[in-house]
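Okay, got some structures for you below.
Read the figures in this text as sums done on the coordinates, not as results from a lab. Predicted, not measured: the structure shown is a model, and the values here were computed from it. Cβ atoms are built from the backbone, for glycine too; each structure is taken alone.
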Structure P
């Protein structure tokens, strides 16, 4: 077994995730289609592949004590000139994201690590592209808004092709999502 690069994040749900991914690609960010739209809890981290079961156990424990919380994105921000990033701001749910990322990176856990920069939850919409395209991303998404109830996070692995793929989802409170019931067929009645 070798090493793998993993990340932990909260997915931005549809239709918002695809819309922001397409916009990111449209600004000229070549990595856009390999990165699902997300809020990072654990940045790309190289681990021994043999550690994955322990990491999954740790993430299950973190998720089991967490509770759903409202997430809202609104407007744009930037890390320039420190880092060439334009992002959509997390205006509700940032505190909960901060708690989660600390628990994921807990010093006693299997993915303990220091961060290069202080944690700031956000959704990247442009990274490392030319300045005019960065400015355009900042302007064109300034009015973007989206909201949802965050009910969990996921573990991702980056493939050799640089594409991030979901390995497993972790629902808050140990919740199990019940099967979805389809619409009642026309002409049937509930009681017989």
Structure Q
């Protein structure tokens, strides 16, 4: 995992949609079974803002920003289905979104502004990683094993995670999506 360096007065955070049960444990178990060394350090999620370093003094401003974004974003449905990969660009296999892509993209754009404004290394592509930093054979196996994965859930909150000194990502705060649904 490519993590930005962090200074002594800084915190490494991420913003994500948590994958709920029963899908979360199924995906985490698959990631562990596939030999991913980060299986138990990274809860199953859809990244909104990847690993980002902020000064500790800005955490209140980050929370205010995410609260505003969440208050203006309506809850939406995600349908996870099938496997995808970023190979050969990046050695990653993931579970794809069949529904909820546009909503995730809008959420990412809104969140990646203000105090969290930043340039991206790659175009945003919502997904749930199931294999990273494993052998090519394990990437192939992950792609085959996850091909029939299927799960649907409602996204009603956004989570801010913090990366601990032990390398584990932990949820710190949630922000309820409270925006109005637009008329069809």
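Determine which structure produced the value 4.7 for mean projected area of the Cα convex hull in nm², for residues 26-73 alone, calculated from the coordinates; the candidates are P, Q.
Numbers: P: 5.4; Q: 4.7.
Answer by label: Q.
Which one of P, Q has FRET efficiency 1/(1 + (r/R0)^6) of positions 114 and 138 (r between Cβ atoms, R0 = 30 Å, to 0.05), as calculated from the coordinates, equal to 0.55?
Details: P: 0.55; Q: 0.15.
Label of the originating structure: P.
Looking just at mean count of other Cβ atoms within 10 Å over residues 82-89, which of the labels P, Q belongs to the structure with the highest value?
Details: P: 18.2; Q: 14.1.
Biggest value here belongs to P.
Can you say which of P, Q returns 2.2 when distance in nm of label points 7 Å out along Cα→Cβ at positions 10 and 122 is computed? Before the final figure, lay out each step's value.
On the way: P: 1.7; Q: 2.2.
So the calculation was done on Q.
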